[in-house]
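Below you'll find a set of structures to go through.
Just so it is clear, none of the values below were taken in a lab; they were calculated from the coordinates. Small disclaimer: the values here were computed from a predicted structure and weren't measured.
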Structure P
Amino acid sequence: MSGYHWGSLAVQDRVGVREHAVHVGRSVTPYVKDVAAAFLAQQPHLVVGAADAAGLLWSSLLTGAPGFVRATGPDRIAVRGGLPEGDPLAEALASAGTRVGTLSLDPRTRRRMRLNGTLEVTGGGFAVSAEEVFANCPKYLQKRQPVALAAEGPGVVRRGRALTPGQERAVRAADTFFVATAAGARGADASHRGGLPGFVEVLSPTELAWPDYPGNAMFLTLGNLLTDPRAGLLFPDWESGALLQLSGRAETEFGEDGERRVRFRVDAVMESVHPGRLRWSTPEYSPANPAPHAPQGPVRPGPR
């Protein structure tokens, strides 16, 4: 990529992976390659991260028949349709100029692709002018197969400012979630986090924590959080089609042994079950998933 912002550079330096990050960053382009266009056209859903009108960051999920997301030019994708009524990003995805991060993930093949850019409103949905396009490795992705569409659902089930006991259980059982972050003029980003159930800790109804497992060394998410602590989490219930969306603030903690943990404080909660959501099979866990465990030794905030 043309250059990391200071937040990502600070984390790369602290972990000692700057040289590797420069190498990996060369894979980031401002255009959609043919192989990426073909991948997008096969996907039945798209994760989108952005800020709502109040400035809260959220991650949301769009679902449609394969082809509802497609490349319409070398640096542009079009998305047919929009978010269900009541979704916290429904208004943002109907507003031209919204900075969005998108993530297309295929549980069948454990492939994923990220595209970040600026939204344009279209007659049948929206488009995104690409600024950063890149693939990620399959680490920590669980393999699943599509089962059926969730034919019925009550829409938004519950809004709140803290997790209910049932929502706490859902978070503890999760093997996957998505996180939206942002960094000023660099715009928004949507990323994936995965692990064995229990890798996300519920510290209280308003506080979560999870380990930051070794990845591609770019540290886009942790770098964004260093510049802007806002974050939006999306926990999908793959088997029912339900969604749990959280908006709040996050901070990275660094242990003496080199381990990293992210602590997240909840500001807003939305739980929904919308008709048309795709239901998936039970997972085949990634062989890369570490066993969940409590962080060892003291932890302290990351570089300022």
Structure Q
Amino acid sequence: MNLKDIPRVKTIGKEEFLKNYFRPQKPVVIENFIEDWPAYNKWNLDYIRNVAGNITVPLYDDRHVDHKDGFNQPHAKMKMADYIDLLKTEPTKYRIFLWNILKEIPQLQEDFSYPDFGLRLMKGLPMLFFGGTDSYTFMHYDIDLANIFHFQFDGKKECILFSQSENRYLYKVPHALITHESIDFSNPDFEKWPALKKVNGYKTHLEHGQVLYIPEGYWHHMKYMSPGFAMSLRAIARNPINLGKALYNVFVMRHFDSLMRSLKGQRWIDWKNEQAISRTHKAIFN
């Protein structure tokens, strides 16, 4: 893989962001942007344990997709206090993703503000993501192809990004938003996945208080280097093509995939994984 470091700036204004990163759809890390948020000094694992410890949260791990799994169906549930204790005492694959803080803990809304990046942020969807050391997300892109602002709190995270222009090299699973689940993008086996030698992307590490802008539809792989959590704010895709793809994903692709799982079971999942390999190799080697 040919990975460039994601550009970094200390801070940035709206016009500079729109000109240099949003319009050309390039990622950027903003290092000093949220020091005036109460969350900058307050938000850590102990604080979340204190304000949300009694809430039961859905947990996900890195097991491969099974035809019996529903869309975003959790693999386990646990009280937040017990989960954070687990994060701090031992490595665990369990993660929390897409946890809506407005719905669960409204008081956390008082700890941050919605920045003016020149985009209309979806204010009803501030989502938190938690993970333990060495836990990770499969390489994927979001169903709505949104512009994402990922604010890191407590802990360190490795982030690898690819644009949609790299799809032909990524072993993309058909009728899905993921690449082949057996690929370790932090340490890929190029003998097994030779197309990855040709892919171009970006890499960075995030620490507390830093913000990563992920452009519309970018593939992203997140690996937790230490226990921690982050918040994502998102803005709807502005490119008409991406907006069209998002509508297709939500209203057609997702339901078609669910139908095929119910009709064919695990054979459908296995076929998709086989196609991810055969289609990629056919495209680049034939």
Structure R
Amino acid sequence: MENIEKLFSFIDEYAEKLSKEHDLTYLDSVLETLNTWLDGEISPSGSEPTKEEIRKAIQLCILKGMRQSAQPNHQMTPDSLGLLLGYFVEQFYEKEFKTNHKITVLDPAIGTGNLLLTVMNLVGDKIQGVGVEIDDLLIQLAAASAELEKQPIALYRQDALENLMIDPVDAAICDLPVGYYPNDEVAKEYEVKAQEGMTYAHHLFIEQSLKYVKDGGYLFFLVPDHLFESEQSALLNKLITQKAWIQALVQLPSELFSSKAHAKSLLIIQKKSETEKPVKEVLLAKVPNMKNMKALELFFAKVQKWKKEQK
């Protein structure tokens, strides 16, 4: 923790200085600081920081900036959820990782890159990342963070729901942007397009991700708890039934969210493939309070038991 605090102070002090001198927002000055560090013009004192220390220090600075800017699209997935999602990526790609096989992972709403970088740092040098983000500042922060952490991520700045210029990927992860998607011209090309009014963006992101994941690949989504209960859920159910198998639906601890309305679950699906079969039983589970280590151990044991029973 001491190294992270020192690194945070190093970035924060330089960013505050830039912010005052050049009348920049704090987040813009954080980006400028990271780029100046990358250029070798400044560097933190002491021993070389680890990838995770760099990620966490940058995350603290970005969180500080987001509190100041209070933009609704500037939000970050909590570390605990990133680590939990990374655990499931490890479980489902255990065979590939054991044989040192690298996989490509798409995050179609990468933001500042924190979720994908959390997963990549957790599993080691086994992932080639691909990220899409329309916000110019966020994608630049993601690029600088990935470069400082020496993690390979190919980034594309565009509306992720339009045609993507990316090769098929092995897996997808996403903290789905929840709400309505304003561009009906783009939405009308989707099977989950609402019959009346605007379509849910989170439904569109699920369909779009399925297009770019290879047959048999897994998709890991942080979804609203009420995903399958909304007025548009019948179309989403139809899409998932046709194109994927549900592997798991894991309810996340309520204390991680500001209110019950914002609570999320982890949905894991597998894109259908001629060589794969659906699981014998879908994993339905609830993550306990993440401070309760004994309960967490029991939860992970349940996941391991479920995984063995599917073989």
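For relative contact order in percent (Cα under 8 Å, 6 or more apart), which of the structures P, Q, R scores highest? Don't jump to the answer; show the numbers that get you there.
Numbers: P: 21; Q: 27; R: 12.
Top value of relative contact order in percent (Cα under 8 Å, 6 or more apart) goes to structure Q.
Out of P, Q, R, which one gives -14000 for helix-only ellipticity at 222 nm (-39500 (n - 2.57) for each DSSP H run of 4 or more, over all residues; to 500) as computed from the coordinates?
R
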